[in-house]
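Have a look at these structures, which come just after this line.
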Structure 1
Amino acid sequence: MAEISVTKHSKSLYEVRVADRGTLTTHEVSVDQETVAGLAAGRSAEAVIEASFRFLLERESQESILSSFGLQIIGRYFPDYEEQLGSYLAAD
């Protein structure tokens, strides 16, 4: 299972490091608190980002995940993202 670490760099910018089977990728993710609240009220941005990466990693390789993106675009590529996110948060 991949190790995911999320580090806050500014109010809405985070660095996500994904380590799995000897491979490390780094991603820059932006998300504002309004988006976080809409996705998972009461949860931290870090928790929502980590859960989002678990969701993505079940659908594509870590190397296929964009190196820089806004969290809200996940739903454009995966229409079931918002519906499924809760199950990834529950696994925390």
Structure 2
Amino acid sequence: MQIQIQKYLAEFIGTLIFVSVILVTGNPWAIGAALALVILIISSISGGHLNPAVSLVMAASGKLSMKDVLPYIIAQISGGMLALAIFKKWKI
């Protein structure tokens, strides 16, 4: 159970960081660097999908368990939405 929560939390935090960089900088170099760094850090925990479309493709290819698809997508969307809420609140 602990491992499952770690995977979902990694996707949540990774997406939060990645979307925050997108919103704050809009700079393609910073966005690419953030994506690479986040994937490097969390790929050993969750696979580093950070995107519902990637999670769906990985599940369709058999590389992600179907039972993990919905929790991954919820974690990814929640991370992105929190990044947006923080961005709007602080008007960074």
If helix-only ellipticity at 222 nm (-39500 (n - 2.57) for each DSSP H run of 4 or more, over all residues; to 500) computes to -10500, which of 1, 2 did it come from?
1
One of 1, 2 was used to compute relative contact order in percent (Cα under 8 Å, 6 or more apart), and the result was 25. Which label is that?
1
To which of 1, 2 does the computed value 16.5 (mean count of other Cβ atoms within 10 Å over residues 26-33) belong?
1
For structures 1, 2, which has the highest computed value of distance in nm of label points 7 Å out along Cα→Cβ at positions 10 and 58?
1
Label whose coordinates, when Cα extents along the principal axes in Å is calculated, return 34, 28, 24 (choices 1, 2):
1
Just checking, which of 1, 2 has the largest value of mean count of other Cβ atoms within 10 Å over residues 18-25?
2
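No value in this document is a laboratory result; all are computed from the given coordinates. In this text, all values refer to a predicted model and were calculated from it rather than measured experimentally. Cβ atoms are built from the backbone, for glycine too; each structure is taken alone.
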